[in-house]
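**Q** Down below are the structures I want you to see.
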Structure I
Amino acid sequence: MTPEAAQGGATLPTIGAWRTSAAPPAFSAEGLTRSVERVREPVHVVREGREGRLGAAFGGQVVPAPQGNGAPEYPLLATLPPLYPEWLGDRSFLETHHVRFPYATGAMANGIASAALVVEVARAGMLAFFGAAGLSLERVEKGLADIESALAGGDVSWGSNLIHSPNEPDLEQAVVDLYLRRGVRRLCASAFMSLTPRVVQYAATGLSADAGGRIRRRHHVLAKISRPEVARGFVSPPPAEMLRALVDQRRLTAAEADLAARVPVAQDITVESDSGGHTDNRPLAALFPTIRALVDEHQARHGYHDRIRVGAAGGLGTPTAVAAAFALGAAYVLTGSVNQAAVESGLSDEGRRMLAEADIADVIMAPAADMFELGVKVQVLKRGTMFGVRAQRLYDLYMRYDALESLPAAERARLEGDVLGASVDEVWRDTRRFFEARDPREVAKAEQEPRHRMALVFRWYLGKSSKWAIDGDPARRLDYQIWCGPAMGAFNAWTAGSFLGDPRQRRVVQIARNLLEGAATVTRAHQLRTYGVPMPPSAFDFRPRPLA
């Protein structure tokens, strides 16, 4: 009985013979583990004798049949072509966005996805997004200017973030206007609960048709979604009434609106599974096929000329996870939590050190600052910080009482002493000054609605907690809000004992290249296994190393 028959499989027929020229084939566990790292070379699946072990061979010579001339020969079952990390995703993603790798870094808010991080990633041939959410317009514009200056003259691509701001539509509009004015060509749309006129305006501005009638985009929206109902808006043409309103407001031309009615709002959909920050905690293996099927349905229904690409994000902290995302059919991958731990991120040294100690269970859901009243939550680091527990306590108080004045004296004292670190009156004065400059309507509403005033005071803590983590304020260490998903713990376990285990050595491009290189080797190991080669567990365990 052959080994394949003993394992319940079919025997693969030989397609010729492989003749060794120098190194013999690899049949041992150690040899097979080394072989998967040679992904850029063709690999031959050979048999040791007529019914022996299967192994991997490189170089040599392929001949039609055994020659019998005395040179060592092995029956040949298959030859696998080279496999490059660049080829793991959809080639059209590389062509459309002018990048080398099917890899993007997410727009971590408050400038944590810093200008320096964007520049490094873009120079490495990957797509990076600036973390504009939560920043003032002035700081966003400075970040864009810094990126443009550093990358001037380089043929590289990058983008910036547009976060859904249901409480501040004017701010969302101002950010879009800034992007259009400065020529930002790529936008990561995140945390959207429904389509808004602002994201449609950005996507449709500059649409044109070539001589053959094919619609060309000036601006690209990469929509990060985790729910089918939200995805539908982005993979459909914009609603007709929304386009008419934008034309009436002179934010679009009639020609742009006509073309927009024939293409989806976004050509790239990033399926976001269990991630840091805004997340629905869905597993990628369940969510991705669901969204993929929805995209295919709309592609066929509308007859789009260009295919909608579907990428993957969330939980991608190891090469195996990245390889799994590509195996699901992802056109590209987008990473988040692991980049926050990079030295180029805007997070403080202390915040990065705390991330380096996280395990996969060291995360917690907490109320979101930007959508507090809606009950929306974000995933944050739990280990070493009390933020998650304290933020939830604020939301519980908001749901239980109708005004700050309704808080029992003992409850108010605990709130001021244990959470805010200041009196309610002091916090309101600070909050009032902030909104008088940012949006005076919020102050007017708070004076009329005591419960809204309470929400603004509680949001002060939620907003400040992120800034304390970015600044590394030692007095507020227990209040650090650090967005983090389980991928961070998986990344720490994978990098333990390697150069990437040291927070000071975690450079964003080294993280990316190791994840991609590792994903390619894991993919190669799986390919060889499907041909019957007995790949050992070590072949699926790519270890981090400095990569040029």
Structure II
Amino acid sequence: MVSNVKCLIDRDVVNKDTIANMTDLGISFFAPLCGRNRGAFVLDPPDGQTYGCVAFPSKYADLAGVETEVTLEDSNDINEQFLAGNITASDAVELLDFFVKAVYDSSSDVQAKPYGCDAGGLAKLDCGEFPLPSILPSGGPIRAATVAGVFVPAPWMGAKEMLTLNEAKNFYSAKDFHDMKKLGLNAVQVPVFTSTFEDGSEDIKNAVGELLDLVDDAGLSAILVLTESDDTTDEKKAVTNAAVFVSEKNAAVALTLPSADTALVDAARKVVATLPLLIPIKEDKLQGLYSDDSNIYAALELPHSTTVGDVASSTSQDDRMKLFYHESVSCISRSPIEYASCFKKVPVFISNGFDLAIDDCATKESKAFKNYGQCDRFDETIDSNWWHNHRSSFAARQIFAYEHGLGWSFATWKLYDEDDDKPGMIDSPAKLLSLKDVAAAGLLPPLAHKHPATLACLNPPESDFVLGDDTLSPTPSPPPDCGNGWWNFTTAQCDFWIPPPPPPPCLPVTTTSPKELGLAAISGAVIGVILLKVLGDKRDGYSRIP
């Protein structure tokens, strides 16, 4: 255990003013934490006992610094006593914070667990002696769009062939960059081939320089992203030349190398000692990340469609459930980002993977595309309030998570064939990767704000994927008495962290019809499967206790 790294509740998200707005403390805190270490923790200093979700120390409140006469025998008591008004909102936050710290401090090998401090985005790693830097002159997180498809082909954008030099020079105008600035962006990513910086490529290099001048005029910064090209014969020389080029351009603030090869870092450092260099990396390589160079950063890829399980769906309900799943896991992305900063001392920038697509439908025309059924119902999403609301939630949750690192870059600013007749209409899969279209559709939080998505992860996403845009008539009724448990409105049943003796089933007194109860049961069952997938896929073998 690294003593100067702590796992705490993020008080910017969960505090005395917001905790009352949380819909379910059990799902938000106890579900992830009680599944870790089999729900067990010990005290520091140890008292010879092991505790856990179902058995708290007798002086739990005192240990958490809370003065109360209430007895807290288990994790469920925190929720019950708060709902009953027997402890204040401030007390509840302190009690939960102690729980988060105790579980984390009792976890083994946290240095090797990128998700060791995950609580659905509500907890943070604190390593105060290593404040998060910024590579922008203005400070703050990077909020960028990638200038995709200009100097490096992007077939999913709608062009089957690489742009000619003249087309590349004219694809982006000064207005595009001023529109980005107006939206609240502060940077762009500019992908270019390494061959751009070989001898004899002055025309394309000049075109890149002209684009960077437009970026500078709009008051934006630029990250130049080197991409390997087949005809590059001396990659180290190309990196050296690119580093010199970037250092001479006002707008350029960083260079992304084509690979993590340390020889390429050395090639850049021969000519620029402190230029920020970004190293491309995938999530499964974070544990091996290390650098003693304070100007080295990670350019992390977090794509949404990497496996058949994430991509395929067969029905409209499957499509909606897939978006619900991606909403659910997006908040926990802050964990590996903070892990890299705290334990590896390498801040993370999300260079690839921020968009609103949950499948690979934008690549449907490519030879590599495999149709698993996920793209056959896109038209159902066009005029759907359900899809609009959940895509907005998905966007805000990603921004919340990614801004706990250096920031993010959206997949592209615009597509080749702009549809000015339908502004704000997401009527093709590719538009979910176009920030201009996503913004026009009203799917983004206000990026001009300093913290546009602070509370995006306060609650889990709405689990209304069974019905979609169809709604049921409201059937208000008081929740039932669950005894030593609480009524879970999501699953329509009593939840217990301490299983009760086997009494008759706990049923609500309600006017809900049998049909509605059936839908609620289906929804609850599916949510359980999704939670298990989230925990299993993202938390290195953690599992929920019964």
Structure III
Amino acid sequence: MHLRSKRISGRDYLYAVDNAWRNGRSQVAFQTYLGRPQQLSGSDPKPLVRTFHFGSAAVLLELAHRLQVRQIVDQVVGPCGDPSVGDYILLAALNRAIKPTSKNAFAAWYERTSLKRLHPLPARKLSSQRFWDAMHQIDAEQCQQIYHQIAAKAIEVFKVHDDVACFDTSNFFTFIASDNDRPALPQRGHSKAKRHDLRLVGYALACTARHQLPLFHHVYAGNVVDSVLFDQLLPILIKELSDLGQGQATWVYDKGNVSHKNQRRIEEEDGLQYVTSVPPSQFADLLAIPLEQMQEVDPDGYPGLAGYRIWSGERKVWSKRLQMVMSYSPELAQGQLRGVLQHREKAVKRLRDLQDRLARRTATSKGRKPTLQSINKQVEEILSAQHMRRLVPVEVYVEQDDLVRLHYRLDEDHLEHLQQHLFGRRIWLTTRLDWSPAQVVEVAHKQASAEACFRQMNDPDNCAFQPVRHWTDQKIRVHGLYCTIGLLLVQILRMLARQAGDQRATDRLLEDLDEVQECLVVPTLRSSDERPRLEVTLNVIDDAQRKLLGLITPKAAAISG
């Protein structure tokens, strides 16, 4: 990078300029205005300074270069102009990872980062329409091809191999109008963000358990049940993970994906190992086992299971002999008890209010009389939460003069039964007969890796999937593609940081990196014959930032030193 002076309308202006080789000759790739030379000298001289957000942009861009994101996209889609489709997908992925914005706001964000110099594109080519035109070139099949190749490159470059793969599903809300029937993906369903008033897009993910690296993703209609989707994706998942060299990994998935049909299909696959859970209510005989008869887990061998109790045995379930493990977690039990007590307290308050209203009513009271049917309906709604009908038995009856009355009580014996035989218990099934029961539970808990990926994608500051600002199925799928690429880049950064001893959360790593700015400085002139010069520095504040930069960009770390 160098300093260039331009004379425009008889006045001199200073620019920082960076050149790059294109088509066999040097061309200006980056240029930014700094100020006028007169500001550097005189009675009140001031240095010329321009800053750009550097750290997160430079680090994630370098990771994207190592994964050959742009080249893979262009190879699958084919050459489509300059900038290419790969350029737009790469920049969209970086934007989602660092500071999610709409496509309309992208150019303004891009101008404030060092991407303007590290991956230069003309501002006129960063409009929302240009992004949409590029996205239009990628169909659903190409989305899967592109991500599969990028995931394969990540495994190759970073030597990724995990013996456990996690699968889970989530959904994200959209603002697509209810009367817009053109897209089929956004549908009404059970919103995990509690936005039941909005249409949803489903999102399935398979990732490594150890480092939470996404290996596979799939965008689907928001009203598809998990078990149905799992059945549809099963052959694709088996092939994808096998092609990625993860074919021997043990799958971990939750009970929402379990069905008799799915399990029979899985067991037909030679050598496919899994750990999954089932509702405890399906095995009432296990829930009858007293806690005292469950073995305590050795906290030294399994520190993450301190306080747990475990029972295990072998049974033929579905069509195969499996190891069955029942675990008891005191922490889970306490959380379930708190939840039930909160629901009971709310239910009792509402029942008391309803009881008082009925008690105040007499045969001569004006207005429409409550009926037995209407009060029973209200009681059913009040006790709709799990376990409430047994914990708060209610009697609705008719007195003389056709007056409806209500009586309720608290069943403390049933609450005690839940604490002794249900709360804190989970039942796991696995094909791994060679594993110890504690090892089964430890691996089963790695399902949290997929859930952690979803939490990251729900973070509005980094890797956010929503809000989905696209209105067609094709563009929603492409949105899912570059969001997953952004997630992969961020999780690789997290993996490298942890391998270097930095155990901070992903958000803290990105926040720390984003504080590193690239400073273009033209110092004040000490004499009239001195020529202006350009200095490029990084304002690294602490050793943690320097260490993060050094993981990916040793040259940047050297500049900051």
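Each reported figure results from applying straightforward, stated rules to the coordinates on display, with no laboratory input. Computed from a predicted model, the values in this text were never measured in an experiment. Cβ atoms are built from the backbone, for glycine too; each structure is taken alone.
**Q** Taking 8.0 as the value of distance in nm of label points 7 Å out along Cα→Cβ at positions 62 and 206 derived from one of the structures shown (I, II, III), identify that structure. Don't skip to the end; give the middle numbers.
**A** On the way: I: 4.4; II: 8.0; III: 3.2.
Among I, II, III, the structure yielding 8.0 for distance in nm of label points 7 Å out along Cα→Cβ at positions 62 and 206 is II.
**Q** For structures I, II, III, calculate FRET efficiency 1/(1 + (r/R0)^6) of positions 86 and 222 (r between Cβ atoms, R0 = 30 Å, to 0.05) and state which one comes out highest. Mind dumping the intermediate values first?
**A** On the way: I: 0.95; II: 0.00; III: 0.55.
Structure I gives the largest value of FRET efficiency 1/(1 + (r/R0)^6) of positions 86 and 222 (r between Cβ atoms, R0 = 30 Å, to 0.05) among I, II, III.
**Q** Tell me which structure, out of I, II, III, gives 26.7 once mean projected area of the Cα convex hull in nm² is calculated.
**A** Of the structures listed, the value fits II.
**Q** One of I, II, III was used to compute distance in nm of label points 7 Å out along Cα→Cβ at positions 94 and 430, and the answer was 5.8. Which one was it? All intermediate terms of the calculation are to be shown ahead of the outcome.
**A** Values: I: 5.0; II: 5.8; III: 4.2.
Clearly, the read-out refers to II.
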